[in-house]
Each structure stands twice: as structure tokens, then as C-alpha cells.
Structure 1
Amino acid sequence: MTNLKKEDIPVLLTLIRVNYDNAYSYEDDNENKALFDFWYESLKNFDKNIVFQAVNNVIRNCEFTPRIANILQEVYVLLFPDSKTDDELWAELNSVLPRVYDLSRYLTYPQYVKWANEKLEKVYSGLSEELKLFVVNRSTLVDIAEMSPESLQFERTRFFKQMPVLKKHKNDKEAAQKFIEQTTKAQALLQEKNKK
């Protein structure tokens, strides 16, 4: 893995400038430097090849000048290809709500509480890890299942606002862990080489 270098940023921005009219064309050197520095700080911990592939993908698919957020989103797609879209996650949540609602009715009967809780735990455990970032626990799942249709519409809006933030936080954490693992391996190899 070769991390992105500061000298790669002008190349990335040139790729964007060539493909979009008036993209990132600043006459002031301070603005250019601020832009370069910000892009570098945002992308420096990622593999150079992944960043360049992300920029190429975004250029192919973006009608308007891509921003750093577009590039980072594509980097995460490349790093974590098994991630579900927010629409897929919302559909997954909706698919379990009727079952959760039915099971939650049994929680009012003492003789069925243990059985219902076991079944609810099984449903919660079967959710995607990304969806669990939003749902958090079994009782929250029950609360969502018991919402009125109007309240569920508000919950949907909240879901689509929060999921990108929750996924970004999770992906940042995983990317940092991958970076630490790769750095540790590289240091171990270097130490091994220096011993010889």
C-alpha cells in the first residue's frame, strides 16, 4: 500500500479541471493552497491507487464538478464493497417490522415474554451490521415497529439523515484500523530487513 502523497493532489485536481469547465480555478495562490491542503488532509490516509480509482469513477458518473465528499464516498465504496445503500437498509428494516410488531404483542403476556424476547433477539441479530448502527438494540427495533404510519415517515427522514453520518463514522474507524494494521506490518518488515 502506498498512501497518497501531497504531490498527488495537483494531479487529482487537474483530472477534475480537465473534465469540468471552471472547476477549482482560483487566481489567488492562498485559495489554491487551502484547497490542496484540505484535499490532502482528507485523503492522505488512503491508498493512492484507491483514491485515483475513486476520482476516475466519480468523474465518469458526476454531471457536476465533484467535491471532496463525492471522492470520499467513492473511496469508501471501493474500500467496503459489501456495504448496502441506505435504500437497501431501509427496505431491510421495513421487511422485519411486521414480524417484530407481531412478536412485541406477546411481551404483554408473562408466559410468552421469554419466548418473544428470544425471537426478537434473533430478528435483531439477523440485521445487517450497518443497520444496527441506526437501530442500536432490540428495544429500539420494537419501538420502530410500533410506530404509527405517520411517525414512521418521520423516522424514515431521520434514518436517511443519520445513516450517511453513521456509516462514515464506521468506515473511518475501519479505514483507520486497516491503516494501522498495514503500518504495523510495514514496520515489522522494515525491522526484519534491518536485522539482516
Structure 2
Amino acid sequence: MKLIAAALAALLPCLAAGPEMDKGKTLGNPRAPVLIEIYSDFLCPACKAFHENTLPLLMKDFVTSGKVCIVSREFPLNITGHQHSREAAGIATAAARIGMYDAVANALFRTQESWEVSGKAWETAAAVLTADQQKKVQALAKDPAVLKEVQDDVAYGTAIGIGQTPTLFLSRGSTRYPVFGSALSYNLLKSMINDLLK
């Protein structure tokens, strides 16, 4: 495991910390020893699988015990079939401002196949919000600060060469490793986190 971490460190030695942490998109204690940043796209099937299968395991094994803090980052892909990804990212980021990121993200991932075709990202998010929350999120989704937050995530991800979603960054202090592809198996991810916690 340490060999894998050393190889990853050699590949990307100069990675600086990502954009500022949005408290509304953070799970766990921000002062936890390990930070995991997840760059994802709401229309990515692999992101859906990670969100529904791996994220609950991370929560159970590491976040609830205070060992890991998870931050969601938006990385809507600009590829065919993902034309509604940026809108969904903006809606979810707006929902984070009122403490509803998790509910909206869960709904967007759970019903990914239907709104991918219909383009009804807003209707999907609105279904888990009260009428008052809907008004706030609709207004915030047009707020330049929310749009900038999504763009900052995308710009940073692009600058560091993210080419697929989900991509994770595991950090402890100044030690920061990218994780993607086959490394997203939970057992390997768990092993990497445990190495960082030593």
C-alpha cells in the first residue's frame, strides 16, 4: 500500500489544496485528521455508484468516528450526455447554502437515469425541498457566488488534470494523493485511509 501511495506522490508532487471548503458540502468534522475531496458529476454512473455504495461505508467506518472529513466538489463533465450536469451542480451547490446539499445530491443520484433524459434536474431537486426551500434554492442557483463556486471547482479540477469522475483526493497535512479508477474499490480506499491515519 505504501508503494502505491509513493507512486501516486511521484506522479503529482505539486498539488496544492483545492478550493475553499463549502461547509454545506462537508460531512464530518473539518478538523478530522484525514480529508477526502470528491470531484463528481451528477450524471456520471460511476459517481452514482460511489455515492450510493462507497460513501455510506466511508461514513460508517471513518466519518462518524471523527477520523475523516469528506468534502464534495463539483466537476460536471462537458461531454455528450452530460448537458444537464452543470445545472445540477449549481442546484446542489445552491441547496448547500441552506443545508440541503445531501438531500438534493441523494435525489439527483437516485433518479439519475430519468432526469438525464428529461433534463428535469430542478424538478428532481424540488421534490425533496419544501416550498420555502425551493424559492431560496432557485434564487441562489442564479447567484454569481454559487455559479463561481461551481466554476472554481471545475477550473481547479481541470488545472490539476482531472480526466474522469469520480476523482478523490486523500489528504493528511501536506500529504495529498489522487485516487481514481480501480483504486476506488472500497477495500483499497480503506487501506489508503488507514495508512494515512498511522
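Since every read-out is calculated from the coordinates, none of them should be taken as a lab result. On a predicted model such as this, the values are computed, not experimentally measured, just so you know. Cβ atoms are built from the backbone, for glycine too; each structure is taken alone.
Side notes on the structure shown:
- Computing P(r) over Cα pairs in 10 Å bins from 0, in percent across structures 1, 2 gives 9, 37, 37, 15, 2, 0 for structure 2.
- For helix-only ellipticity at 222 nm (-39500 (n - 2.57) for each DSSP H run of 4 or more, over all residues; to 500) computed as -25000, the structure of 1, 2 it came from: 1
- Test item: distance in nm of label points 7 Å out along Cα→Cβ at positions 83 and 187 calculated as 2.7, pick one of 1, 2: 1
- Structure responsible for 14.0, 40, with Rg and Dmax of the Cα atoms in Å, for residues 51-154 alone calculated and labels 1, 2 on offer: 2
- For the structures shown (1, 2), distance in nm of label points 7 Å out along Cα→Cβ at positions 67 and 131 is largest in 2.
- Comparison of 1, 2 - label where distance in nm of label points 7 Å out along Cα→Cβ at positions 35 and 115 is highest: 1
- Winner on relative contact order in percent (Cα under 8 Å, 6 or more apart) once structures 1, 2 are ranked, highest first: 2
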